[in-house]
Structure P
Amino acid sequence: IMPKFLTLFFILFLLGGCAVNRDKKDYVLTERNLIPEGTAFDARTETIYIGSTFKRKIVQISNDGKVKDFIPEKYEGITSVVGIEVDPNRDVLWANTAHANEVMPLTDPDPAKDWMTSICSFGLKTKKLIKKYDLHVEKAFLNDLTVTANGDVFVTETVNGHIYRINSTTDSLELFLTPVGFDFLNGITYSDEHNSLFVSSVQGVLKINLESKAYTLLKTIDGIDAAGIDGLSFYKNKLIGHQSSKVSVFHLNENGNEIVKYEVLDTGDEFDSSTTGEAGNGYYYFIVNSQIRSGIDGVHHTIKPEDSLRNVIIRRIKL
């Protein structure tokens, strides 16, 4: 009897060690037709910002859970809000916007503006548009962005595979790099530690040196899949990536050129196209169920009826 008891105890001990009990808190948005994509976080005020693709606006969630519009629908004519990020040093919220009704429906679409895309800067305190940077390309989609310490903004352009930069010195939008052989550039994050950008693509995650512009695909050990990541964040020499039905943590080696370990940060039945998130104050804040695929009526280029959609879950989880 004793050996069996010890064996059972040992198995239960191992199982208990596998289940990481992380502190979680959910903020529930009852505006079901937001179809959110971008997430930003201001660590100073503990305010979460969520960009809406369909409603063409940005909402904010205060640290006490109150939800209100940061900018209202169609403010200054903005279109679908995609990637967003806070620059705390300059009190600015940056936002990519795009009119891509063919694949990402929005309120009151204008066929003449399809595939037009811009970057907007908003004052965090004033909630006013500071400047709009239009990308003058026939067909383009500015997707995600990241801000460096000196105020430069780096942006992925998904249709043509470019990376753009808003140069903080010249205050102008310029082409930074076109990585050859990599498709659907999506999530982007900056690491001061490595002086590099990390960018997700169909092929995997690229590491791009900011000084030399040299780029390479991160190596991975067997069994780790780092392809097709949406949102991407850098945190303590780890990359946090979204793969639709889960949020994963990819541990990097000392040089930041190889993924050496992988773990699932969070997943569950409530996940439905989890797109992006942001780390701050020891937590990760992210969109659990954007419904950016399941909530779309692709035939009619609109979203499904609101009563068929679910409340949007924004989650805070301990890192």
Structure Q
Amino acid sequence: MESIKNKISVAPMVDKTDRNFRNFVRMINKDVTLYTEMITAQAIIKGDTDYILGFDEVENPIVLQISASNKKEAYEAVKIAEEYNYDEINLNVGCPSDRVSGNAMGAYLMAFPELVAEIVHEMKKATKKPVSIKHRIGIDGKGVLPDSFDRTLLDRYEDMLNFINITEQAGVNKYIIHARIAILAGLDPKENREIPPLRYDEVYKIKKEKPHLHIEINGGIKTVAAIDEHLKNVDSVMLGREIYDNPMILSEFGKYYDKEINITRKEIMEKMLSYVEKMEENGNRPHLFLLHTHGLFHGVKGSKYWKREINDSKAGSETLRRLLLEVE
């Protein structure tokens, strides 16, 4: 089965791209590809699958991102997920968290391309859905990788090319590449998104050398102008924090789908009200949804007021009705 060929996707973000946030995105843009948060294979195998894997039909196209350290658990997790209507399964080989690396998952696995190929092979046996990989351009594994490694700094272009050459043999045809290395010790995930320099040219080079692969670029992309520039060199673009912090940018993406997205903040708030009312009817806390909407008034008058109002843990439908009366 062919991977999703969509020009724009919303990056998987821990504690952010949950079901509520994904529904919020769909209130603004129905076309971009969505990702779940990174979910460990063990969590899927041992946890409440409906809670962990369930999503609403409106969220498609949507990709399930998993992390795994061995092929057996990867197979089991993907087999369980097959009951759900995900469009694609993605293996995380890019998370730099020391907790994730300490469990031999995420970016740590870039040092073991043969193992990644085995994991992907088992994932593909468990599903008819396409399987993709999200990774960094390299890693600094000093103090983390085993002493048996001759080199713990795997940050050369040739290292990334070798990783792709090997994992491609398992049937991967789509790679989402964060254009920074991951430093596995000494930096937290936030610092790993900011301190290692961006090396977009190396992602472009992969596309030139591997034109048959779908190459998606990620890292530090914040504007439509930047997206347009990247699309001259790769197949698609992934944005994360910018969409979370400034969700109205989603309304600027219509041109990538041959349409215009004409939606106002007030119209979005009306959709939010309907969603929150359903949450309240079902006994769920609206705050779990509203906390993801802080950026709705990003860069415009009233932003601080909006954040203050919806940040109240008791905020709900009544709050939104009152705020709607104040919006032109």
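Work out the source of -10500 here, i.e. which of P, Q gives that when helix-only ellipticity at 222 nm (-39500 (n - 2.57) for each DSSP H run of 4 or more, over all residues; to 500) is computed.
Working: P: -2000; Q: -10500.
Structure Q accounts for this read-out.
Given a computed value of 15.1 for mean count of other Cβ atoms within 10 Å over residues 110-117, which structure among P, Q does it belong to?
Values: P: 15.1; Q: 19.9.
Answer by label: P.
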Next item on the list: For distance in nm of label points 7 Å out along Cα→Cβ at positions 126 and 214, find whichever of P, Q sits highest and give me its label.
Entry: P
Notebook entry, point to check: Taking mean count of other Cβ atoms within 10 Å over residues 142-149 for each of P, Q, which is largest?
Noted result: P
Margin query: If Cα extents along the principal axes in Å, for residues 230-269 alone is calculated from each of P, Q, which structure is the one that comes out at 37, 25, 8?
Written below: Q
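Given a value of 16.8 for mean count of other Cβ atoms within 10 Å over residues 78-85, calculated from one of P, Q, which structure does it belong to? Intermediate results must be reported in sequence, preceding the final value.
On the way: P: 26.4; Q: 16.8.
It must be structure Q, since only it matches.
Since every read-out is calculated from the coordinates, none of them should be taken as a lab result. What you see is a predicted model; the values in this text were computed from it and never measured. Cβ atoms are built from the backbone, for glycine too; each structure is taken alone.
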